[in-house]
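K.L.:
What follows are several structures.
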Structure I
Amino acid sequence: MKLVTWNIQWCLGVDGRVDPKRIVDDARAFADFDVLCLQEVAANFATLKGSRGEDQFALLAALLPGFTPVTGTPVDVAGPDGSRRSFGNMILSRLPVEQVLRVQLPWPADPAVRSMPRMLLEAVVQAPFGPLRVMTTHLEYYSQTQRAAQLEALRARHAEACTHALDDRARSDSGDPFQAQPQTVSAVLTGDFNFRPDDPLHARMAAPFDDARVPAFDDAWQGLYPARANRPTIGVHDRGQWPDAFACDFIFATSDLRPRLRAVAVDATTAASDHQPMLVELG
């Protein structure tokens, strides 16, 4: 199973051009992915640089026929003439998608800085080796207070999901809203975390849980390449916004998936966003 994650900066390339097709083409050139996790997808935001207000959720879904599109829009606000504007995350999967959850992350007031609502988008997919919880998110950039609170919410959601998998009722086929869905402790958490590998929040993300049955998260790059520093995922091409290149996009995989890790990679070639896409392969 191959998964690619990418902060696409509303499909804005370093050349100033907004091009959803280029995003899909470059992601496909990077890997024949089964699951694509995207952050910073926009709809009806003509105020964003280079955008005409196109519905990128719809355009990206149309560019990947055969993939199930799952959207999560923590920013959902009034637009012109009674329309709506949305901004957030997306998962596209050609693997069967079971349960989908959209978890609004904490947004404590921090009036000293600008900020926006954030969300965890979660989908249980049927991987070749069994059910896998795929999660993608984009934590707050400007507020350390909000970012720390959001990270704790990610950990809490993982612990909650694991208790469902370990202690919940058996799966049923009732067909009603109470039907018990597939649950699993195995998870991959991807996204733009807006912290660096040496930030204490990175270590906190990988900390063990009080319940020993809940598998901790590993930074998949560090797990597979312990002697190599995380490759930069931002500032590789866009030195205007980012004078130095560093890693702030990560793929965290639960410890039970360690034997399945086959590859983790960063595509340093594309300039279709200010971020670089990442790949994890599980076998």
Structure II
Amino acid sequence: MLAVRIVSLLPSATEIVYALGLGDQLVGVTFECDEPAAARQEKSVVVGGLDTAGLGPAEIDAAVRARVAAGEDPYTLHAGALAALDPDVVLTQDLCRVCALPAGRVDEAVAHLGCRADVVTLDPHTLEDVLATIGTVGERAGVPARADELVTALRARLAAVGARVAGRPRPRVAVVEWVDPPFPAGHWVPDLVTAAGGEPVACRPGQRSAPVDWAEFAAADPEVVVVAPCGFGLGGAVEQAATVAQHLPGVPVWAVDGNAVVVRPGPRLVDGVETLAAVLHPEPGAAPPPLAVRVA
């Protein structure tokens, strides 16, 4: 069987491809594919987007809204680069227009270019859906057994966390995915809290997140607040968590590396469950989780 040439238009899909041991078959990525670092350094970049370096949450939100209001996508497909790669499989999404290029635009481009690629749309809404997408990628790439092994290993880690937190009190946990304006947790993020031994509040399980005001968070009476902003690492989360602490005084606030373990629907979400479990149910004498910092 010939090796399948893969283009990933999602950072999470890129992580899945590498987790399946298919990094050598990945030929194209987006400008945001930074895990592993080799993805962006060694592969052709076929999707560009807004340069948000140095911008704060409100500025990024305004820039994205302006593009969408004008009927433009925040992302740009480099069609010529895609055609030159001659991929067999293109991994894309329809989950969030402001998170990645929509599948419809990819289908149009592939048809226009005369590419023979199989466009695979990954749209997980829950943690279970995320695990299922791993199987989908494995099947389309011709390695279903590898996908089964990976999912089995991830489920074993989730079961280990579940056994550790079983029977313990479940603190009420609010996750902030964006600070200005504030967005509560949506899609699979409440599932991460539940799997980690918490009770998710002020959230939109399995649904797209939408802006609210801080009164909604306060009314949910959280016992712990986790700040895991989309598109930011731990440093950005720490900066934004300080703002959250001002709006929700008296509640413990933790900053978590959102990009690494919360907002990207790939294998590292299980790392996110383990991180949240360490925050919510710390073991005596255990070191703080490396991807989380208590801010207040």
Structure III
Amino acid sequence: MSNTIKFFFSFIFLCGIFSNSAVSGSEGDRLYASGKYFEASIEYEWMIFKAENQADLYYYKYRKALCYKQLRDFSRALDELQPMYFTSANDSLFQRVCYEQSLCFYLNGEPSKALWKIDEYFYRSADSITHKVFMPVRLLCLNETFQWEEAKKCFRRFVQMQSFGAEKEAEMQLMVDNLYEKRNLPHIRSIKTAENWSRFIPGSGQMYSGKAGEGIVNFLLNASILAFSAHQAFNGFYITGYLAGLGFFNKTYQGGIKRAGILASQKNKEIIVNFNSGINAMIRSDFLN
């Protein structure tokens, strides 16, 4: 569910930034414009095969990657974009490719790689005007990696890049500062803490991660297995107590520790999706109108 939400609100203002780029009028472009992305990808593959120079090759690979992005196959989109190398940072296609790479990394659940790609573009391109289109993706990725101070700086910089008047800009900067105050930041669960809690008290890590019911069940299950093992041992059934009791307990105990970490990670993703959704709404209402 969280991935669907992320995809939806990200595409609202991230995926349409380069939608007005010039097209060649090929059959692939016609199919793409009509929403037939799979058919367009096949047509672009044929154009890639027939490409007579690197510029055409890169252009059609870029267009094919856009098809995969629309089909939500971000890994295949990245496969098309990754082999491209541009000698000049002033090439307009270089900007588009870098943007799509960073966006697909983000949508593919790899925010750290998206940040690396954005930083690479910033390093190679001195044109700060083009940096503006990358800022929303960079902001969301910084939030996802819990780099709050950097995210705040990114958001403030994004505000400065807008054509706001002095009063409006001051208002927006104050809003950003308030958003990133410690008391307003998402309460992130520590995966290590969740696992350690379940290591000492089975089920407590799940409760720490927001799943109280599952935590109680896990605690009762482990307690029941230990009670069964003790009962068997007390009555002289040592082998049964060890194999059936402690053997099973080891699996539920270790499984509970891993489960606590997974739940903490899932809870963090849910929290960040909600946090980024609020930022998306702010950008749509105050930056895109």
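FYI, it's all coordinate maths here, none of it is from the lab. Note that the structure is a prediction, hence the values are computed from the model and not measured. Cβ atoms are built from the backbone, for glycine too; each structure is taken alone.
K.L.:
By the measure FRET efficiency 1/(1 + (r/R0)^6) of positions 77 and 269 (r between Cβ atoms, R0 = 25 Å, to 0.05), tell me the structure among I, II, III with the highest figure.
P.N.:
Comparing I, II, III by FRET efficiency 1/(1 + (r/R0)^6) of positions 77 and 269 (r between Cβ atoms, R0 = 25 Å, to 0.05), the maximum is at III.
K.L.:
-23000 is what came out when helix-only ellipticity at 222 nm (-39500 (n - 2.57) for each DSSP H run of 4 or more, over all residues; to 500) was calculated for one structure; which of I, II, III is it?
P.N.:
That value comes from structure III.
K.L.:
Figure out for me which of the structures I, II, III the number 19.2, 60 belongs to, where Rg and Dmax of the Cα atoms in Å was derived from the coordinates.
P.N.:
Going through each structure in turn, the value belongs to II.
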